[in-house]
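For reference, the structures are reproduced in the following blocks.
Derivation of every value follows stated rules applied to the coordinates shown; laboratory data play no part. Quick caveat: nothing in here was measured; it's all calculated off a predicted structure. Cβ atoms are built from the backbone, for glycine too; each structure is taken alone.
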Structure I
Amino acid sequence: MAVHGVGQYSPAHTPTAIAAARSATWAGHLATGLGVDVDRVPLTLAYYAHHLHHGRPVAQGADDLELLEREDPRALRSIVDWAETLEASMGLRIPPVTAQGRLAVPLRGLVSVIAEHLSLDGRLTRAFVAAFFRDVVRYLDAPDARTAARDEVATTITSTGARVVIAHSLGSVVAYEALHAHPEIEIDLFLTLGSPLALPHGVFDRLIPAPADGTGQRPPGVRRWVNVSDHGDIVAIPRPFKQRFPTVDLDLADSIAPFDFHRAAPYLRSPAVAATLAPFLPASARTDGRGDGRS
């Protein structure tokens, strides 16, 4: 089973249609990485984005940075915290933050500086940052939406009988909290990709359940937990992930997609993900005959 990340809301389509389309896309990427036919990768995606956007106007694109700066102080504060963490994690020099927690330069300028330092496309980086922090804040700040998104994931795990959960980006936060909220759910593998779970202040310190003594808690029904992050992923920070979540079984950092940070597709096609999933594939998808897991 899969749990998507940010920027997946599409008001022109029904949640059922989006889930079906995304399931097929994710299965295709996984099949490519695994080197098997797509019909040998049974996968259902839990779609929750509509819960975060219910009753809200749709806003997308790089210009959203200005909208966030004017209208959403919580998102701005989260971006400031992220920029400071990014500076410490990757050795960047970013414009200073004032004593009041406001930016000394426009938000668009801050993100452009970060993109330039990391040799990323400035327009795409601005659009991504706007989409990412909008969805993160909408999830963490709206209790009803947060509960609905968690329940969507838990229901999909239960209804499909999934033993493997693959969660990307914000989806790893939703899945983590869903598994904690439903300790009766047991899975064989929890695979988190490009996860911001360890991101200070904006995510980590607001998790449910709350971290204890600076460390996050492993969901009780998870037998094996593997985290994969790209060296260049600008939200899967700080690293190592295991420092904040010491009970993760394997914390892999790799060069997955230089200059193409954080998107799900490169993660799903990566050798690290293929090696992690291979033992859990249904027997028909394996050459050695082991495994009967569902995802």
Structure II
Amino acid sequence: MDGEVTGKIKCTLSNWTGVIYKIPRHQLSQVRDRQELKQTGIYFLIGKDDACQQDTVYIGQATSRKNGEGVLLRVQEHTRDSHADYFNDVLILTTQNNSFGPTEISYLENTFTNLAREAGRYLVRNGNEPNSGNVTEEKQSELDEVVEHTATIIGSLGYKLFVPLVKETIPTPEETSDDQFYLNRKSRKSNQVIEASCQRTSEGFVVLKGSMIDIIDSDSLPTSLVELRQKLQSSAIIKKGILQENQLFSSPSYASAFVLGMSSNGRTDWKNKQGQSLKDLENNTDN
């Protein structure tokens, strides 16, 4: 909207009445004359939790008011309440024809909140699960299309709010061979056989929940991994040596070092079901 990719952005799709605005917090006052933002809508307050260094989001709804104000005014109110400290960007979903009513935004708020929690990438600050409303089958089908378009646009803006770290679908035999890896190694520190699984994705390497974690740190473990492991143990994401949530790493060696609590060559430690290491597979591909 202002010629800057980091500035205000308006997003629409052909043959869709929805409209999504991405607005940096410090520019909220610059869009107060836009009529669409005085309507009913859904908003996302996006920032980072400084305490745990995790992306965070609050998802809310707002109806148009008798004074002619709507979703933008509700967002501006959050700059002075308990949400004021963490968010820097705002995403607002509304329509070009003000077609969202109370039932529609209740359903959308509930759906977006659940999808964000299921994806597990962001700390979702909504305390209670929003009411899903009472929608007909026809209305639900219509609103699910809104959800799909919104998720696509928000992802395209760079916010992976609704993108799971790993697909929850059953992998094909080819995917199992190429992307699923396992680690089985006896630890001298704990005298346990550590078993873990990992999935290679377009973003990196995801250590999968249910993996065993050797909770004893060696002196060779990088400080960043020591701090991450301590944080996850204190928050019970590592509980009794078992990982409770998927964790993404940019390299296979950091993924295996995270599991073993010591320096590791992930290209040789991670192996597929056939016993081939990641290094073997990459060498075969190169050949």
Structure III
Amino acid sequence: MFEEIKSRLRGSISPIITPFDENLEVDVEALKGLIEWHIESGSHGISVTGTTGEPSSLTTLERELVMETAIKAANGRIPVVPGTGSANQKETLHLTKRAQEMGADAALVIVPYYNRPNQQALYDHFKTVADSVDIPIIVYNIPGRTGVNLEVKTLARLAKDCKNIIGVKESNKDFEHINRVLLNCGRDFLLYSGIELLCYPMLAIGGAGHFAATACVAPKEVADLYNLWQAGEVDKALDLHYKLMPLNDVLFKETNPGPLKTAMGLLGKINPALRPPMGPPSEALTNEIRKELEALGLIESIKS
């Protein structure tokens, strides 16, 4: 079951930002443009309203608008995996059901943040969500944002008991934990990196790909990392991994997606607006971001 979509949900699943206009309203046309750019650049899929998409700053109706816009714009050309999770189970259920109704290929459901459920409560939550829909579910484990880690034994129970829980996005710096995911959930379980510096290492242990925010700035390069690995060009993939590392570092010197939106503004792709309480990075960090974009040839150098 779900084998066809599992075969398509591999590679660079780009976590798209939510662009805002000058009035801090969702910029639908800019979002459509970003999706076209990602398709043209070779991204293997897209994900909206995940952490990078500022979901906690969006209303439920705005999240639905972004999901629907993305699904219609992609038009079946690449998979769309909207983030539908929140700290509120009713909202999570509503958004996940709406994603299914809209034709999403899968839903990305985050570990509930702030309230820090215990492991049994996390199991119950994800099982309730999975049982409510027929589309595939990718669990999103990001302890640094949620305040709680979804333990491997809990994830393995979910993978066994919920046939539509097909994978996990691990934004977890504990690489031992990550290795044990495939050991306990099975090698056919889809394991994605949600941490830029672990994209290459996770492919080496059998990962399915990555949800890398850096793809918002360099979609072709991040997709090529997966393509090179799959083609057996291991050394070239490793070279690209290290080439992207300085950009990865600078984009996460402050909370995502602040630096990321600044970078995309420098690329001329969006109005780099953030909704409060988020704010733009400092001038010093903005200059660092510019230098890294110049170093990769993504923007032209400014001559002094």
Ranked by distance in nm of label points 7 Å out along Cα→Cβ at positions 84 and 236, the structure on top of I, II, III with the greatest value is III
Given that relative contact order in percent (Cα under 8 Å, 6 or more apart), derived from a single structure, equals 17, which label among I, II, III identifies that structure? III
